[in-house]
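A.B. asks: Have a look at these structures, which come just after this line.
No lab work stands behind these numbers, since they all come straight from the coordinates. The model shown is predicted, which means the values in this text are computed figures rather than measured ones. Cβ atoms are built from the backbone, for glycine too; each structure is taken alone.
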Structure I
Amino acid sequence: MITSQENLHKRIKSAGNKFFTVEFIKKDGSLRRMNCRMGVKKYLKGTGKPRPETPGLVIVYDIQAKDYRSFRINKLVSLTIDEQTYRPTYTPK
């Protein structure tokens, strides 16, 4: 299903504790596939206070790496939640 950047971001935020898969273009230009979820607080370090939200940046917990990772929503190639795959209407750069 093809959808806008804003809708993709909303879908990720609304996933809650569900697992989902994202494919995105990393800063070095390579493609990365990551199984992750939002809302994991168990491994937070420091005060545990949430960081100020950076527009366009999504912070998730990478299940395989067992660590927090982030990606830019404008670099997203695909998002799969509940066996439904979404692709952006824009071309990631």
Structure II
Amino acid sequence: MNVEDLDRAKKMTKLNVSQTLERSRSRLEDNLRSLLLYDKLLHNDYDQLIDRVSVESIKDLLSRLLASKPTLLVKGNPSSVPSYDKVANFFDR
């Protein structure tokens, strides 16, 4: 990922968040979630939070995620699913 890709993604994310919050039901759900989780309203901070994302922060997050073992969740009949070890080994490549 380069800076141009990240800037484009940030602009699209800000636009999507803005359009979502235009709907009163979405805004209400977002406000309630923010109050329950953070004890404050966050919708005014979204642009700043999005702007704080950097290429380095994304690389750091991906490194930490890929360093841990994956979680395997199966819905339905698990008999056709490969073993956990096979799935985990796939990501070790």
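A.B. asks: Suppose helix-only ellipticity at 222 nm (-39500 (n - 2.57) for each DSSP H run of 4 or more, over all residues; to 500) works out to -3000; of I, II, which structure was it derived from?
C.D. replies: Label of the source structure: I.
A.B. asks: Additional query: Determine which structure produced the value 4.9 for distance in nm of label points 7 Å out along Cα→Cβ at positions 24 and 72, calculated from the coordinates; the candidates are I, II.
C.D. replies: II
A.B. asks: Between structures I, II, where is distance in nm of label points 7 Å out along Cα→Cβ at positions 32 and 56 highest?
C.D. replies: Comparing I, II, the top value of distance in nm of label points 7 Å out along Cα→Cβ at positions 32 and 56 belongs to II.
A.B. asks: Check the numbers for mean projected area of the Cα convex hull in nm² across I, II and tell me which is largest.
C.D. replies: Top value of mean projected area of the Cα convex hull in nm² goes to structure II.
A.B. asks: Given a value of 2.1 for distance in nm of label points 7 Å out along Cα→Cβ at positions 40 and 64, point me to the structure among I, II it was derived from.
C.D. replies: That value comes from structure II.
A.B. asks: Next question. Out of I, II, choose the structure whose coordinates give relative contact order in percent (Cα under 8 Å, 6 or more apart) equal to 37 when calculated.
C.D. replies: Details: I: 37; II: 25.
Derived from the structure labelled I.
A.B. asks: Quick one: FRET efficiency 1/(1 + (r/R0)^6) of positions 8 and 80 (r between Cβ atoms, R0 = 35 Å, to 0.05) came out at 0.35 when computed from one of I, II, so which one is it?
C.D. replies: II
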